[in-house]
Structure 1
Amino acid sequence: MSQYHRLSFKEREEVSRCLSMQLSYRRIAHVLNRAASTITREVARHSADAKDYRAIPAQKQAVRSAKEPRKRRKLDVNLRLQEAVIKLLHARWSPEQIANRLPILYPDDVTMRISPETIYAYIYVHPRHHLKRKLLFQLRRQHKFRRDKSKERSKSNPIQDYISIDERPAEVEQRRIAGHWEGDLVMGPLNKSAIGTLVERTTRMTLIVKLKGKDAPSVCKAFARKFNSLPEEIKKSLTYDQGQEMAEHKQFTAKTKIKVYFAHPHSPWERGTSENTNSLIRDFFPSGTDFAKVSAYQLKKVERLLNDRPRKVLDFNTPLEVFTRTVALGPRF
């Protein structure tokens, strides 16, 4: 499609002539090889009624409007604010997170305030060049609730001697006490590689675990090693689905003293925090990523970005901030 140009005086004369002949807007658009909406807006902008439209007054008004200075956008005027917003967009913060975090970061500077809508407008009104493509890439994808077909459960080899989520203490559901986690795997292509994900339900602290394999012994060993690096007061329970990678849950509990509760089959909403966290991780490692080729350094970098990102559910504090305060308070939390 060719680039849009404003109507010329000659085209406006043709519009006036066609209107006098009582042609429809669609027919006029066809004659001028223009969109019908262009003709509709032209007539509405420069006349009260189609019968009142005249080319010369319309042309003069269009010229005056073109010369009037347009209001400069807030992020074009305030370069310090622009720099802060773009930096946080590159860190994969959403416009809402940025807008609500800035007053916390700059409590005494009222110039460092902006609405999410203004940020979205700034991104989308950019010309279609490299900067716009880079900014759009930072926004979350639209398909947030895609089912993972790789998680079909084997009916022939169910998890043995597991504790159902129905027996999980009420304090876990209420999220009043930290230390209760949800776990899962994020799979690579053809289920040949995977990473482990652990998220604390109260603070949303996220741990990404490098796996040597997705078999039960490998997952048990990697998860136990990760949990054993945490303070004791922050390790109470783990909720998991009925995937075979957690078949050694008894060995895991013996190594960590963490009791494992299993959700009902095909019930991802029972581990909603984990499901949401996995979708955030997919922003960085989209479907098709071979996790065998992803380094521990790359995983740690994404983990840090997620834990340093303000969350609405945490009143725009970051998971790391809330987690750190929780560990400092200990059992009193």
Structure 2
Amino acid sequence: MSTDSVDIKDDIITARCHGLVNQKAISLQTMDFVCASDVIKEDGPFMCPSCLSDAIVRKCTEKEDHFAHKARLSPIIQSQDRELHDVVQNELLEYLVNNYPKGNWAKERTISRNDEKGLLEIVPDISGRDNNRKPIAVEIQNSAYTLRKIHIKTVEYQKRNIAVLWLVPLKEELGEEVFRPRLFEKYLHSMYYGRVYYYIPNRNKKIVPVHFSPAKRWIEESTWYDVDMQEQRTEGGYFLTYRTIKSPNFGDELELSKDFKIEENMGFQHKNVKKEVPKCITLQDTLKPWWSNQEFKDLNKQKELVKGSKIFEDYDFIDEYDAEIYGE
């Protein structure tokens, strides 16, 4: 496999979008498609036609010129940030021991395999019992976990009637600016019915629930003469909703011992089996949804804005996970 192929594959995985595979992007100066081999950085800015995120051109000496997605990501703790992971683990363990003193809480306790019952060995980051003697596992998610690992571990907890809380630790505040949630963040967003639970170490031991609301991009109006069609064309002058970039919508900060309850999630079958959310038992917050249930309802209206557009006529505004949650 060539280095170029690896770069493109990594970009697709990170961006959750295939829109730049053919080495073409939209020039925001001309509102038309351009090839990576025909432009330089100064010809930008550029935009991906499939998700509307910014694109950058990469000029290469030993491989084919191409575009790559550019978007802000959440400041998650990476797999190499073991020290920060340990801080989160120790803070949560101390909190749980103090609030559930009879819960027999422990870090990385092995739950044994049982071949007769079809149970795999699992090692929760933290495990114990609440005041009602209900078993609970807390998983401190970092980027090293794939959807498959999350799925397998969640299923194993369900088999044992253990409620699981998946937390995403951050190095710093998430911030108010729009960002592109990673695939595992979108997966957890589905599992917890439209929220992800973030945790910042060395802060106040509170959990920050975040809903991923739609975000819109202003498309500047541009008029020019199309040589191929031999006519004047106009594009833009309206807002379009990003496909994979979201606006962080914060709920009230939560206390683990006061603001969560055990819930059964019946799961759902995703069209891509790799992204299926299994039937599971979760620790879910007690907040009512703090976002509008109408936030995705106007997306089809945008198709009227781009009707007849050479660039956006086939644009799909709905991210596949949003389709599952909102029934679009």
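The numbers here are math on the coordinates, done by the rules we state, and not lab data. Please read these numbers as outputs of a predicted model, since none were measured by experiment. Cβ atoms are built from the backbone, for glycine too; each structure is taken alone.
Compare FRET efficiency 1/(1 + (r/R0)^6) of positions 36 and 292 (r between Cβ atoms, R0 = 41 Å, to 0.05) across structures 1, 2 and report the one with the greatest value. Mind showing how you got there, number by number?
Values: 1: 0.15; 2: 0.55.
When FRET efficiency 1/(1 + (r/R0)^6) of positions 36 and 292 (r between Cβ atoms, R0 = 41 Å, to 0.05) is computed for each of 1, 2, structure 2 gives the biggest number.
Source structure of the calculated read-out (helix-only ellipticity at 222 nm (-39500 (n - 2.57) for each DSSP H run of 4 or more, over all residues; to 500), -13000) within 1, 2: 1. Across the set 1, 2, mean count of other Cβ atoms within 10 Å over residues 204-211 reaches its highest value in structure 1.
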